[in-house]
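The structures come next, written out as structure tokens.
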Structure 1
Amino acid sequence: MAHVVVMDDSRLMRTVLTKFLEVGGHTPEQWEPMSAGEVMEKVAATDMDLLVCDFQMPGCNGATVAKMAHKAKPDLPVLVLTSLRDPETMELLRKCQVRAIIHKPIDDTAFLAAVTEALAPKA
């Protein structure tokens, strides 16, 4: 059972993702968006196996969250949710070492498959 942190500015989206994770046998924790500095501090202080965050949030975006998370814990996998599909956004997220980009609307099966893949040990 993995501890998965969900960070999104939408309370509804956090709740839906939490339910998906619970059904998948994981232990979810919800975070509201925060500044990049707060993200780094909180990631460093929190024992987690995976961070899932939205791309478009007030205060910082998913690319910034991924960068801060990797500074705090280089091996922490990060999944980013987005409705954007433009090449610039996709390239930015790849450069930030995002493990997977999950496009909205979110399908529970595809989401849980991405979580399982992100949590699998690297070969």
Structure 2
Amino acid sequence: MKLDLQNGILKIKLEGWERFFAMKRELDISHGDIVSAHVGEAEGMVTDFRLPGSYMPGFIKAGSFWSKSRGWEFWYVRRGYFYSALTIQLKNESKYRRVVLGMEEASQWANMFPEKKYHGF
């Protein structure tokens, strides 16, 4: 996957098999909708509904997921990244509440989005 920040929009472009597993080509997020970003263990692995997406325990979680406690989330995390995933928290007004990405450059991207004061959760 490739991430790019241009004109206040974070573009997440999925490639090859990533598109197949996530059932999505790209995701655009307004910089203003990003509340915070951090790197750590991907939380919320089992109790989510996949609509659409792929989930194979211990191997991959990719696509759009919904949980009663967290709402809509977008995931692309595969084996080797479950404990070092980039989690981007978004405002309530966004379609997704969180975007969780497993990638090598996770720390670099997390540093680009310092935590903002937001009381809409």
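Read the figures in this text as sums done on the coordinates, not as results from a lab. These numbers were taken from a predicted model, which means no experiment stands behind them. Cβ atoms are built from the backbone, for glycine too; each structure is taken alone.
Sorting 1, 2 by FRET efficiency 1/(1 + (r/R0)^6) of positions 70 and 110 (r between Cβ atoms, R0 = 25 Å, to 0.05) from high to low puts 2 first, with the largest value.
Taking distance in nm of label points 7 Å out along Cα→Cβ at positions 6 and 38 as the criterion, the highest value among 1, 2 goes to 2. helix-only ellipticity at 222 nm (-39500 (n - 2.57) for each DSSP H run of 4 or more, over all residues; to 500) was computed and gave -13500; which structure, 1, 2, did it come from? It must be structure 1, since only it matches. Quick one: mean count of other Cβ atoms within 10 Å over residues 62-69 came out at 16.9 when computed from one of 1, 2, so which one is it? Label of the originating structure: 2. When FRET efficiency 1/(1 + (r/R0)^6) of positions 30 and 94 (r between Cβ atoms, R0 = 30 Å, to 0.05) is computed for each of 1, 2, which one produces 0.70? Working through the options, I get structure 1. A value of 20, 16, 14 for semi-axes √(5λ) of the Cα gyration tensor in Å, calculated from one of 1, 2, originates in structure 2.
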